[in-house]
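J.: Structures are listed in the sections that come next.
All of the numbers you see were taken from the coordinates with simple rules; none came from a lab. Every value quoted in this text rests on a predicted model; they were computed, and no experiment measured them. Cβ atoms are built from the backbone, for glycine too; each structure is taken alone.
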Structure P
Amino acid sequence: AIDLWAVPHAGEGILMNFLSLISVGVRMMLPCIITGAYAFTTTTVGELTCALRRMHVPESVIIPCAVVVRFFPTVKEDYRQIRAAMALRGIAEGKAALLRHPAESLEYILMPLLMNGNNVAQDLSVAALTKGIGLPGTHTCMVELKLTVWDFVYPALCTLPLLWKGGILF
């Protein structure tokens, strides 16, 4: 709704142009965010590495993908713990505190997250390499991946509106 209202009325105003920039950016990124969130919640690291290896993706891509899949849930847990520690100390309590005190939020939340995120990324990389993910040779997978009928039906159903809009159908 903001996109439909702000973009035509943007004109020369800085605030309206900024609002239209944000709304268009969110609209364009939303499918990627939804797809990524779905993939992160339904796919395990083993399934991801097995699928990428079967697609003959280089190991230099598989290892960072495996680390990233484990990184985001860890950062989410760290954020929850930081917020709990801040509430315990009476600093920036409540959900609106981030908006009321942005400087404190940067200092008390973002800095610990960044410092801890660096340590988590290093630990996850070491753990992945320790498990032998980067070793040369043939790797075996504990997960058996198979294509089903639904793997073909869903993309076909998603393509139908595009074909209809493009005038190819009917």
Structure Q
Amino acid sequence: MDPLTDQQIRDSFVNCTKGEAKRLRLPTDFGETPWQDLDFLGWIDPGAPQRAYLVAPGRDGSPLGLSLRVPATANGSAFKSSICNICLTGHASSGVSLLVAPLAGPRGREGSTVGSYFCADLACSLYIRGKRQPKLRTRQHEESLTPDEKAARLLGNLRAFTEKVTADAAVG
């Protein structure tokens, strides 16, 4: 992913107000972001762990930011392990979270949302490149895909999610 400035990130959000985007907290380690290893930038709000954000390349190549939230009922999964729907990394149940995004446009303002299961730390790009391992190791499926092929799959899964969020709005 190409490096982004604070302002580019704030300007990229499509499913929250300009005021909310202006007030959001960037990652505490934003200055050390490993852009060369990222397919998208994702983080949990350091002051409000029920809020998360991601910025991905939009269809037109410009950044596309989404505001996400962790539903209160997402904690305490009965499953022993889970798989991220975006990068397909296996985790202990606490390593995967349901993240819900308000839809962009009028339907989102009316309360309509879409959700998916993500790595709880939004570090999908680092997992597929072997730069980070799940905290509690679960049995990982062996894959013959290269990191570049895994990155292409991740971006395809992420694009499918972002397209659900932006389907009724005129955004990249």
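J.: For the read-out helix-only ellipticity at 222 nm (-39500 (n - 2.57) for each DSSP H run of 4 or more, over all residues; to 500), a value of -23000 was computed from one structure; give its label from P, Q.
T.: Working: P: -23000; Q: -6500.
Working through the options, I get structure P.
J.: Given 1.9 as the derived value for distance in nm of label points 7 Å out along Cα→Cβ at positions 72 and 120, which of the supplied structures P, Q does it correspond to?
T.: On the way: P: 1.2; Q: 1.9.
So the calculation was done on Q.
J.: Rank structures P, Q by Cα Rg over 2.2 N^0.38 Å and report only the one at the top, that is, the highest.
T.: P
J.: Further question: Taking distance in nm of label points 7 Å out along Cα→Cβ at positions 104 and 128 from the coordinates of each of P, Q, which one would give 2.0?
T.: Details: P: 3.8; Q: 2.0.
Clearly, the read-out refers to Q.
J.: Please state which of the structures P, Q yields 3.6 when distance in nm of label points 7 Å out along Cα→Cβ at positions 8 and 40 is computed from it.
T.: Details: P: 3.6; Q: 1.8.
Corresponding structure: P.
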